[in-house]
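Down below are the structures I want you to see.
Coordinate-derived values only; no laboratory data. As the structure is a computational prediction, the values presented were derived from the model and not from experiment. Cβ atoms are built from the backbone, for glycine too; each structure is taken alone.
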Structure 1
Amino acid sequence: MDNNLGSNQKVFKILVVDDELPTLRILKRNLTGYGYEVVTASDGLEALRLVEESLPDLMLLDITMPNMNGLEVTRQVRRWNQLPIIVVSALGEENQKVEALELGADDYLTKPFGMNELVARIKVALRRLNQKLPEPSNIFTVAGLSIDFTRRLVTLNGQELKLTPQQYDLLRFLVQNAGRVVTHRLTLLNVWGPEYEKENQYLHVFIGQLRQKIEPDPARPFFIITERGVGYRFRSPEV
């Protein structure tokens, strides 16, 4: 298996937390094959201990576990550590996914998932370790879409796009979190303020307007990806 790591590249350490031992074994074997160092924990309390002792670069965290569930682990870790957290949930746990993201998790996967999808999510999360959010002096570019934050200028394939102030602010927030799932509530809070935090339909309208302007085919969005029942993910330049 190609581990995609050169001889001089850092070997990232991943903490995999799941109470199902067969799952731990499979993930450890496969992620090791991709060139990662893997440590495992079978419950939330052990996970907290290993975050402190092993200093992992990323945590893959199941939600439903004994002793301490993944939500509480996320809450505890975020009090003092900003390592990327990818939560894993079963079908039908949409509310828990949203709560985990709002507690500070970076991404989520729904069981069952493929290794290629998992590794792609891990790579995106790890790339953000040493990246800062775009500052006003930066220019963000992905697949022909360019945002000049200094000039508040948005172009697609060299053609200027006319956005309203709210559309621009929404695009800016999504781009600042490119590659990361942002929930409906967090988007509304950051773009419109606390009085709008429950106005999901309001957000859907603005997302639709923005897609009409930036998407080559709004019916098949390329840049703004819907995470059904959770929120949105703006396409990362690396994906």
Structure 2
Amino acid sequence: MASSGKIVISVDGPAASGKGTLAKALAAKLGFAYLDTGALYRAVALATIESGGDPANFDDVKKVIDNVTHHVTPETLVNPKLRTPEVAAGAAKVAAYPDVRHAVRDYQVEFAKNPPNGAPGAVLDGRDIGTVVCPDADVKLYVTASPEERARRRFEELKAKEPSTTYETVLNDVNARDHADTHRTISPLKPADDAHILDTTTLDRAQALDAAVRLFHAKFPPEADRPAKTKSPRL
């Protein structure tokens, strides 16, 4: 457990692996606080764009870093604007800057140590939670799926919003993002040495959640399954 006594679960994995959906569901199931760490990078990218800057230009990005990371609210992280293709592309760019990762990491670590609303634990999803942000997390999950399945899922999400999108384009984007995430110099995407690999290629959401809950309970058994405490006989 974290030094605060809170249980920390890290959920890492590549784009469109379902890690965000799983992490959010797992947090709800356990009564833990949930943090979508990728939304923090998207928030920095969005603030940069709305200020008239370019996420590819660090001079523009550094003007908004402190304001974003010091004024994060639950509303900040569910802003629909964070989910636009432009902001997603910008998030990948700002995430490559050491200063951004440092500022965002401070927020993530504090969230894990002191989950909001007195929650007994926290679930954080991202790409370097188990390896860099929370290397001492109590349970580490690395959620993945084949590139083809991840592209299919993303395509199903996008085709109604962007009719011109093709599966081939989405697959190319997934492969490009995988390469960028796994080959970046700072905090490259990779499973922690002690992470449980959860391949969701053939799993639906309910099955993935069930598998994650089983892995959690392997370390933290439900109250009903714990051995009853026996009182020492009086002499």
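Of the structures labelled 1, 2, one was used to calculate helix-only ellipticity at 222 nm (-39500 (n - 2.57) for each DSSP H run of 4 or more, over all residues; to 500), giving -11500. Name it.
Details: 1: -11500; 2: -14000.
Going through each structure in turn, the value belongs to 1.
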Fill in the blank from the handout: Note: distance in nm of label points 7 Å out along Cα→Cβ at positions 26 and 202 at 4.3, derived from one of structures 1, 2, originates from structure 1
Handout entry: With relative contact order in percent (Cα under 8 Å, 6 or more apart) derived as 31, matching label from 1, 2
Key = 2
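Comparing 1, 2, where is distance in nm of label points 7 Å out along Cα→Cβ at positions 82 and 114 highest? Mind showing how you got there, number by number?
Working: 1: 3.4; 2: 2.1.
Result for distance in nm of label points 7 Å out along Cα→Cβ at positions 82 and 114 over 1, 2: largest is 1.
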Completion exercise
Taking distance in nm of label points 7 Å out along Cα→Cβ at positions 34 and 50 for each of 1, 2, the highest value is that of structure 2
